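Please go over the structures that come below.
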Structure P
Amino acid sequence: MSNIAKAFADGKAFIPFITCGDPDMETTAAVVRAAAENGADLIELGIPFSDPTAEGPVIQGANIRALQAGTTTDRVFDLVRELRKDVTVPMVFMTYANVVFSYGAELFISTCSKIGIDGLILPDLPFEEKEEFLPLCQQYGVDLISLIAPTSENRIAMIAREAEGFIYLVSSLGVTGMRSEIKTDLASIVEVIRENTKIPCAIGFGISTPEQARKMAAISDGAIVGSAIIRLLEQHGKDAPQYVGEYVRSMKGAVVATN
C-alpha cells in the first residue's frame, strides 16, 4: 500500500493545505504538527511561487508573504526533513511546473523521494503534458497527482484511468477561495471517476465549513481545505497553530461523520 493510500484506508480523509513559509518556517512546522495531531490524514504543502495559477487572493497573499520572508525550495526541503523526524502522515507538495523546471526536474523529484514527500500536485500542468514529469515521478516513487475539473468533461475517464495516489477533484470553476455554496454537479463526475479507477478522489476548492466538508465527503473520499486555513494564518500569524489545530479537528469530525 502506498503511503497516500493509507490516508484513505480508514474512511473519509481530511486534507489541509498549508503554504510553506507563511509567516515563517517555524510557524509552518508548528501548523503541520498541529494539523497532524488533530486528525489530518494527508497534508498538502505549498511551495510558494510568484505567479500562483488558479489561486485566489487569500493564497496569493500567502505566497507573497512567504517569498518576502525568504522562503526557497531548499528551505522547504529542509523543513520537510525536520518534520519527517516525527510527522508520519502522508505529505505532498503542491507547486507549479516552473518551480520544478527551474530547480531541475530530476533533482527536485529525487529529493522529494529522499525526504519523504509522497506526491506532487502541479495545477498548471495539463494532463496532455504530464510526460514531462511522470517518468521521473515513477522512477523515484513519487505519485504525480491528477486534477479533474468540471470542465474536464469527456477527459474525466481518461484522466481517472491513469491517475496515481489520489484524484484532486476541483469543485468549482474559477480560483481557490471560500464559497458560500458549491453548486457543481460533483456526484456525476465522481460516478465517472469510480467507473474508471479505484484510486481515491478528494474534493477541493471553496470548502471552508464543517457542513460543506460533510457534503463533499459524502459523495467522495475526502475534503481538501486551503483558503480557510491560510486565513487563520493571516489573522493569527505565529499564534495560528492552536487555531489551525482546532479547525482541523472540527473539519475531520465532519468528514468522519459521513463514514
Structure Q
Amino acid sequence: MKSPEKVIDHIVKWLNDYADKAQMNGFVVGVSGGIDSALTSTLCAKTGRPVICLEMEIHQEENQVSRAKEHIAWLEKKFSNVSHHSLSLTGVFDAFKDILPPTDQADQAFLSLANTRARLRMSTLYYFAALHRYLVAGTGNKVEDFGVGFYTKYGDGGVDLSPIADLMKSEVFALAKALNVNEEIQNAAPTDGLWGDDRTDEDQLGATYNELEWAMRNVGTDPKDFSEREKEVMKIYLAFNRQNKHKMDPIPVCVIPEGLL
C-alpha cells in the first residue's frame, strides 16, 4: 500500500458523502474485538458524525470481550462523537435455542445456531440504527466478502454500507497500524466469534488470510508452477468461492416471460 493515510482519508470522505446523500445522521458498528471491526469503527469515528459501538456477547470468549471493550474505551477517549452499549445477547440466544424442536442433525444444527448468533446481532444493530437514523457499517474485508464468502447471510452480511470491503486483510492490518489500533487486536488471531470457543478463522478455512489473498489474486493462473501447498490453497479458495456464491451474488429473481402476465 503506497499511502495508508490517503486510503484512510478516502474512506472517511466516502462515508461522509454516503451519509449526506442518504440523509442519515451517523453510524452503528458491531465491535467484536477483531481487527476488521476495530478498523471500521475507527474510520466511522473519524467522520465526526455520531457513532454507536455495540459490544454484543453471546457465550463469548473472555479475551474477545475484553479486546472489544478496550477498543471502545480507546475510541471514546479519542473521539467525543463515539458512544457505546455493551449488551449480552446470551439470554436471547438461549431462549431461542430452548424453543427449537429436537433434531438428529446435530452438526447442521450447531452450524445453524452459530449463524443465528450473527443474525441476532444484526437485528440489534438495526434497532439502534432505526432509533437514531444511523447507517449500519459492515466490517467485512475483500477476502471474506468477495473471495470465500466467509460471513453469515443476513447476519454480519446484513449491512447498509461496507467501508473496508475493497481492502485485502493485509491492507486492513496496514490501516489499523497507521491508526494506532490497540496492538493486542492487531496481534490477535482472526476469529468470527460465533462458536463460543477459541477456534480461529484459519481453523475453519484451512488456510491463512495471506494464503487466501494469494489465491484471490491468482485465480485463472496456470497452476503448473504452483507448489503443492499453493495448489491446496487454491483448491480451498475455489471450493469456498463456489459454495458461497449464493451470498455474494444478487438474490435471483424469477423473470416472467412476456405474454404470461
Structure R
Amino acid sequence: MSYFKVLGLKEEPFSTSPDPDFFYESQEHHAALIRLMVSIRLKRGLSIILGDVGTGKTTLSRKFFQRLNIYDNTIFHMILDPGYGTEELFLDSLIRTFKIEIKKTSPSILDFKEAIKDYLFKTAVEEKKTVVLLIDEAQKLNALSLELLRVLLNYETNEYKLLQLVFMGQLELLPRLREMKNLWDRISLKYVLNPLDEQETKELVDFRLKKAGYHSGPAFFTDEAMREIYEHTQGYPRRIAILCHDALTALVIKSTVVVDVNIVRELIAKEVI
C-alpha cells in the first residue's frame, strides 16, 4: 500500500510531476499566469517566463494549457526539449509539432519554412485561430533556432502576430536574448519567477494535502518542522515537494503521527534531497 493511503489520503500530495491540479498559485505564479493569458489573448507575439530550477515553470506551463483549453479558437502546441543541433532538425520538429503535411519526398529547408508560413497564415488568418507555441527548457535553444523563431514572429497582419510564442526557461537565457537586439525588441512580456516566502511555503503544503484528500484532523507537520522545511528549501516548490514526500514516508515508517523538526533534520542530514 502506498504511504499516502496509510495516511488516509486519496492521492500522492507531493509528486514532482507537473500536475496542474496540484499547482499552487502563489502571488507571483498567479501574476505570471494572468499576464501570460492577457498577452496571448491580445496576440502580442513573444512572452518569456524565466526562473531557477524548481521554481514551478513546467507546472505553470501545464496550468497555462489547462486555462487555454477552454477557448475553442486556440490551438496549443508544446516543445518540451528544444535542444536541436541543426536548423533542419529544429524545422522538422516544428513541422511535426504543427502536424503539417509535406508532399515532397525530400523537402529542403526552404520547403519547411514555406510550409510553416503557409500553415500560420491559413490557421491564424483564414481560420481565425490563435496559434500558441510554448517551448519549455528554452535555455536549450541555440542561436540558429532563436533566429528561426524571430523570423516566424515577423509573420503578422496589421493587428496581430500570427504565432504566439512562449519561452519557459532558466535565467541563463536572459543575457543571450539581450544580445539578440532584433529578438529582444519583440518580447511583449518578460517575467521572472522567484521562490516562495515562508507563509507561501506553508500554504503550498496545506493546498497539496487538501487536494490529495486531507480535510480535517491533526496537522501532519508541526510549525517548527514547516519552518525547517522552508529554511532548507528556500521556498523552491520542487525542493519542498521532495522533502515533504520524504517526511511523510518517514512518518509511516516510524509509525508516528506527526512530522516534527527532528524528522526533517534527520532527512536533511542524510542528504535525502
Seminar exercise, completed: Structures P, Q, R compared on distance in nm of label points 7 Å out along Cα→Cβ at positions 84 and 100: the greatest is Q
Seminar exercise, completed: relative contact order in percent (Cα under 8 Å, 6 or more apart) gets 21 when computed on, of labels P, Q, R, structure Q
Problem set entry | Identity of the structure behind 1.00 (criterion: FRET efficiency 1/(1 + (r/R0)^6) of positions 36 and 132 (r between Cβ atoms, R0 = 25 Å, to 0.05), calculated), options P, Q, R | R
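If you rank structures P, Q, R by volume of the Cα convex hull per residue in Å³, which sits at the top with the largest value? It would help to have the intermediate numbers written out before the result.
On the way: P: 110; Q: 193; R: 155.
When volume of the Cα convex hull per residue in Å³ is computed for each of P, Q, R, structure Q gives the biggest number.
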Exercise. Any idea which of P, Q, R comes out highest on distance in nm of label points 7 Å out along Cα→Cβ at positions 116 and 244?
Worked result: R
For this session: Determine which structure produced the value 17.6 for mean count of other Cβ atoms within 10 Å over residues 20-27, calculated from the coordinates; the candidates are P, Q, R.
Result: R
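FYI, it's all coordinate maths here, none of it is from the lab. No experiment lies behind these values; they were computed from the predicted model shown. Cβ atoms are built from the backbone, for glycine too; each structure is taken alone.
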